[in-house]
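A.B. asks: Below are structures written as structure tokens.
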Structure I
Amino acid sequence: MNNWTELLGACLVFLGSVFICLGVLGVWRFPDLFCRAHALTKSMTLGIVLSLCGMWVYLIDQGIGLKIMIAIVFQFLTIPIASHIIGLISLEKKIYQFKPDSNYEQQ
């Protein structure tokens with residue numbers, strides 16, 4: 001195995017971990033369910049895909065590559081759809097939505 005492929009795989013896995021941590025920070029920081037779901041969906045999708053691509057580069061095997069590609073497609077299909085359904089249900093149930101007031105801008 002080439003050192004460059006190991007380095008590229010490690011960098012992709014690290015970047016994926018950074019995006020996942022940023023998503024967790026967004027869940028902790030944002031005020032309501034809709035903002036939190038948006039932050040988590042975008043960052044988790046990108047983070048998981050980068051981590052899986054890093055594994056693909058690091059392992060370099062056609063059988064594993066096919067399985068990782070199927071997992072990436074599955075993540076692109078399920079994470080946004082699940083977040084959208086959760087948002088629709090919470091909107092239907094009238095879950096709290098953040099509405100900034102005039103004092104919010106000054107903070």
Structure II
Amino acid sequence: MELAANNKKLRQQRDQLKQQCDELRDKADWLFTQLETSKAQNTELTAQVQNNQKIKNELKHKDDMIVMMRDEAERARNETRDYANSTSWKITAPLRKVIHTFRR
């Protein structure tokens with residue numbers, strides 16, 4: 001009788017262990033799925049970070065170009081102002097008017 005009780009107890013323990021193994025296997029499968037999802041998200045985020053850095057670099061280059069163009073425009077305005085304020089430009093103004101009139 002005692003042997004039968006021990007066998008029954010061992011079968012119950014075996015069944016419990018099988019159930020725990022199945023639960024652990026399910027958890028391991030879920031964790032593996034989560035890991036794969038995380039890897040995919042990490043890859044996507046890495047690509048986005050690289051793209052963002054590329055865009056930042058492009059914006060920096062364009063900002064630099066804007067500054068350079070503004071400086072060049074300022075130099076051109078100053079040069080034009082200097083010509084317009086020069087004595088020779090003022091002296092030759094009547095001559096330019098005459099030439100302009102004949103070209104029409």
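A.B. asks: Comparing mean count of other Cβ atoms within 10 Å over residues 11-18 across I, II, which is largest?
C.D. replies: Answer by largest value of mean count of other Cβ atoms within 10 Å over residues 11-18: I.
A.B. asks: Comparing structures I, II by FRET efficiency 1/(1 + (r/R0)^6) of positions 27 and 75 (r between Cβ atoms, R0 = 41 Å, to 0.05), which one has the largest value?
C.D. replies: Evaluating FRET efficiency 1/(1 + (r/R0)^6) of positions 27 and 75 (r between Cβ atoms, R0 = 41 Å, to 0.05) on every structure, the highest lands on I.
A.B. asks: Tell me which structure, out of I, II, gives 7.2 once distance in nm of label points 7 Å out along Cα→Cβ at positions 3 and 51 is calculated.
C.D. replies: II
A.B. asks: Can you tell which of I, II yields -35000 when helix-only ellipticity at 222 nm (-39500 (n - 2.57) for each DSSP H run of 4 or more, over all residues; to 500) is derived from it?
C.D. replies: Structure of origin is II.
A.B. asks: One of I, II was used to compute P(r) over Cα pairs in 5 Å bins from 0, in percent, and the answer was 2, 9, 6, 7, 6, 6, 5, 5, 5, 4, 5, 4, 4, 4, 4, 3, 3, 3, 3, 2, 2, 2, 2, 2, 1, 1, 0. Which one was it?
C.D. replies: II
A.B. asks: If distance in nm of label points 7 Å out along Cα→Cβ at positions 35 and 67 comes out at 4.1 when worked out from the coordinates, which of I, II was used?
C.D. replies: So the calculation was done on I.
A.B. asks: Next question. Here mean count of other Cβ atoms within 10 Å over residues 43-50 has been calculated and equals 10.0, so which of I, II was it run on?
C.D. replies: II
A.B. asks: A value of 11.2 was computed for distance in nm of label points 7 Å out along Cα→Cβ at positions 19 and 91; which of I, II is the source structure?
C.D. replies: For distance in nm of label points 7 Å out along Cα→Cβ at positions 19 and 91, the value 11.2 is produced by structure II.
Only the coordinates and a few stated rules stand behind these numbers; no lab work does. All values derive from a computational prediction rather than experimental measurement. Cβ atoms are built from the backbone, for glycine too; each structure is taken alone.
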